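The structures come next, written out as structure tokens.
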Structure 1
């Protein structure tokens with residue numbers, strides 16, 4: 001059997017578009033971001049809390065709301 005010939009447009013379409021898991025609720029691709037929040041220590045110096053978060057349209061507002069850092 002002969003293989004199906006891919007056109008140039010088929011090759012381009014394969015490499016474009018969003019990649020990753022889709023959210024079961026909204027259907028958007030889940031994206032990972034690193035959130036860095038500054039906080040002041042007891043000494044008066046500034047430190048940064050780093051946190052990885054996954055978000056889509058469902059939880060975008062909860063992830064990016066500025067929450068106080070409690071350490």
Structure 2
């Protein structure tokens with residue numbers, strides 16, 4: 001598993017996970033439950049991870065998503 005994103009806010013990781021899901025890339029949110037013990041936005045402790053095989057494709061999808069947001 002490789003990390004394609006680190007997040008301060010849990011909802012941001014869900015948005016990126018949904019974008020990857022739509023493109024058929026399976027992903028996993030690591031430390032999802034960390035917000036039960038730390039306040040939201042305290043530190044970037046949530047990571048979005050994909051398999052090694054999907055890493056490059058996932059990066060491209062997320063980069064394209066960022067470009068569309070600008």
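Structure data summary
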{"item": "Of the structures 1, 2, the one that 21, 14, 9 was derived from, the read-out being semi-axes √(5λ) of the Cα gyration tensor in Å", "result": "2"}
{"item": "Source structure (of 1, 2) for helix-only ellipticity at 222 nm (-39500 (n - 2.57) for each DSSP H run of 4 or more, over all residues; to 500), computed value -13000", "result": "2"}
{"item": "Structure with the greatest value (metric relative contact order in percent (Cα under 8 Å, 6 or more apart), set 1, 2)", "result": "2"}
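Readers should treat all values here as calculations from the given coordinates under stated rules, not as data from a laboratory. Treat the numbers as computed from the prediction; the structure is a model and nothing was measured.
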